[in-house]
Structure 1
Amino acid sequence: MPQIWMTYDELAGLLDCGVLQARERVQQEGLDRKKSRDGNTRVKLNFALMAMFIAKIKGEFNPLDRAIQDIREVHAQMKGYEDRQAQLEDLRAKDEPAALAG
């Protein structure tokens, strides 16, 4: 199982709260903490917080997925336009012999 460790400041950003509220939540949930070599305390995220973190990243940092979706939407619109144009051409082709005979 992968581990994600965050500082209290990073966790506060994830939870959209202040650092003190993030510390309180860490204590309430009994999350593991450790002091890093850089002097900052880091908190090990539980499964729910990891899921929140991953969802936040995917929502904010996936321009490629958004571009792919946009291309699919444009393709569907173009296909619909081509289908309508083909139907109109078929109708015109059917109407031309009747107009010439009349």
Structure 2
Amino acid sequence: MDNIDIDQTLRGIKQCLIKHNVPEYLHPGLLLWVEHGLVPGSYMSNVLNNNLVGASRAASGGSLAAIGPLGLVLFESVPVDAYGEKGKMADWMKRSGLRRGRL
């Protein structure tokens, strides 16, 4: 994936986050995860692992209400290799996200 495609993917994720009213404070964790493979906090990590109970326990503020909208964002705009079971997350982290270690 070249830089133009990566930038388009990230713009699409941002638009989807806004469309689904995901609280703005949750945006950076997801975007840094997708772009660079930087592991987000426990709430977002649990969402990315499809761990509803873990995400619920780690939720604070408006995060609990954002679980459903985040699921829609993942389904609609996040590369399928970037979320799911823990093994997929480990692979995504090793590859350093979409940028593959490039800044």
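No value in this document is a laboratory result; all are computed from the given coordinates. The shown structure was predicted, so the numbers you read here are calculated from the model rather than taken from an experiment. Cβ atoms are built from the backbone, for glycine too; each structure is taken alone.
Things worth noting here:
- Origin of the derived value -17500 (helix-only ellipticity at 222 nm (-39500 (n - 2.57) for each DSSP H run of 4 or more, over all residues; to 500); candidates 1, 2): 2
- Structure with the greatest value (metric relative contact order in percent (Cα under 8 Å, 6 or more apart), set 1, 2): 2
- Test item: distance in nm of label points 7 Å out along Cα→Cβ at positions 6 and 78 calculated as 4.0, pick one of 1, 2: 1
- Origin of the value 4.8, where distance in nm of label points 7 Å out along Cα→Cβ at positions 30 and 70 was derived from one of 1, 2: 1
- With percent of Cα pairs over 20 Å apart derived as 62, matching label from 1, 2: 1
- Across the set 1, 2, FRET efficiency 1/(1 + (r/R0)^6) of positions 46 and 94 (r between Cβ atoms, R0 = 25 Å, to 0.05) reaches its highest value in structure 2.
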